[in-house]
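K.L.:
Next up: some structures, all given as structure tokens.
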Structure I
Amino acid sequence: MPSVVVTGVSSGIGWGTTKVLIQHGFHVFGSVRKSEDARRLQAEWGEAYTPLLFDVTDEQAVHEAAAIVSDRLQDEVLFGLVNNAGIAVPAPLRYQPIDDFRHQLEVNLIGPLIVTQAFVGLLGADERRSGKPGRIVNISSTGGKIAVPFLGAYHASKFGLEGFSTSLRRELLMHGIDVIVIGAGDVNTAIWDKAEQEDISPYQHTEYASALEPFRRFMLEKGRKGYSPERLGEIVLRALTTPHPPVRYGLTAVAHPLSNWILPRLLPARVFDALIARYLGWKRKTRS
């Protein structure tokens, strides 16, 4: 039974990916941060799932988890690593606390590096292991190519993940380990419930106050119309098993000028800026 490590499996894309992989005969080592989530998922998936308890920003805990996986695999190669764990920390960049911005990058960008360094030997960089080299799948976003207001920290992390993935793919050519990006669009997960509860009151006395709530409603509406987590899991399965996969899969579900994948990449940047300003009710000031 081939084994895959997936980070952040307690809900959302990680949960959907784990479900699909198990249905297709994989054993999944899935990371969670809470013991109760580990017990819940163990009961749901049984022996096909092994929980790993760590936060992706905790280097020591990640390496301890890698040692557990290594013991289970013995001298075999890990089939795949899916860097999925991530968060969104919204705020206008002008006013966002630096600690919040730093936390966004720690989880979404530095976390995948910590996890990759811990597990890459199991994927075949350690050539004492037997078997075909494994693959790394990094879960990015349409937000790794297109940026909108109030999600600057998130976009910085995902744009960074795209560059990180390209460099990593080329560095691992010598080991035969492929690195594939999935640019996920809107996925209907619990993240939107969290977004609905996000406290935007610190910014109510700023020039962005009138736009924040309409923007949040827009994001919630389109997010809840997105793909199911299992649909993303099917794309992850394809990325892990297709003989000659593309370096990046894009997947979007909602057609809207501010979230559509194609339109913003075809329009001149200034035109797209104007569309965003019009939607948010902003009048752009010009210098005389």
Structure II
Amino acid sequence: MLFFYRDGLFIKKFRRNMKLLVTLNEILADAKAKKYAVGLFNTVNLEMAKGVISAAEDMKSPVIIGTAEVLLPYASLEELSYFLLPMAKKATVPVVLHFDHGLTRNKINEAISLGFSSIMYDCSVKSFEDNLAEVADMVKTARKAGISVEAELGHVGANDTGAAENVGEKDDSIYTQVAQAKDFAERTNVDALAVAIGTAHGAYKSKPKLDIQRLKEISEAVKTPLVLHGGSGLSDDDFRSCIANGISKVNIFTDINCAAALAAFQNYTEGSGMTDLINPIVKAVYEETIKKIKVFDSCGKY
């Protein structure tokens, strides 16, 4: 049994014998109501996809897979759609196929045409009004296609300076502002909203300072499910605190990406071939995904 939110109502939907490619709307409302989070695990090859989906199925957890525009040099949307789409449809748990951090309408339109069930239109570097206008227009387009839309307000930085602990310390404007978040969500009708509370993309070189009070205030003001970007590298307690205070979706890439690379390194010996590495890579991604699903408390939710 799956609960999803539509037109102001929680609706029960029986999907045990149905293909389970779904949108964010069909999984995040329940997560928000019950205070757990669903993980987005970017999956840029078959091995990562197998590891993530197998973990979600074994944990009976909904899951979000996909890629981001910055990752397209490693695998194009079309290439990924050849296996991610059928894998999502055949899964025994709800799977969202999501195009994360879409920066251009051309690529977003391509994702929609290829069958992705959800997109993120990232206009966070633009002014508040420009971000709002662009996202509101994209929501109208997405509604016609029957897919969900995520946006970002504030700016989750790139953790490439070694100064993650100083994110927002000198410039409060990069944080998501509570009043703006409420206004943005209501005027765009966006399905999920990524908020900036002190996290950064990539591997942390120092401990981030999360503004949990700000997150709590945003969650109380905004009905839209909230998203945490820059999740890889946070402690389990950090995740639990964020989820308890309003996060319903957590983005993960670096942790499973590094797990895959480490598995390849540890299992390579002279004369090894690719086939010697594939299963250890899948297993490493599987195990890292299970760790995150348990922390996010999404296991057993389907």
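K.L.:
Given 19.8, 70 as the derived value for Rg and Dmax of the Cα atoms in Å, which of the supplied structures I, II does it correspond to?
P.N.:
I
K.L.:
Could you figure out which one of I, II the value 19 for relative contact order in percent (Cα under 8 Å, 6 or more apart) was computed from?
P.N.:
Comparing all candidates, it corresponds to I.
K.L.:
If distance in nm of label points 7 Å out along Cα→Cβ at positions 64 and 96 computes to 0.4, which of I, II did it come from?
P.N.:
Structure of origin is II.
K.L.:
Using mean count of other Cβ atoms within 10 Å over residues 24-31 as the calculated read-out, with 20.5 as its value, let me know the right label among I, II.
P.N.:
Going label by label, the one that fits is I.
Taken together, the values in this text are just the output of simple stated rules run on the coordinates, not laboratory data. Just so it is clear, the structure is predicted and the values come from calculations on it, not from any experiment. Cβ atoms are built from the backbone, for glycine too; each structure is taken alone.
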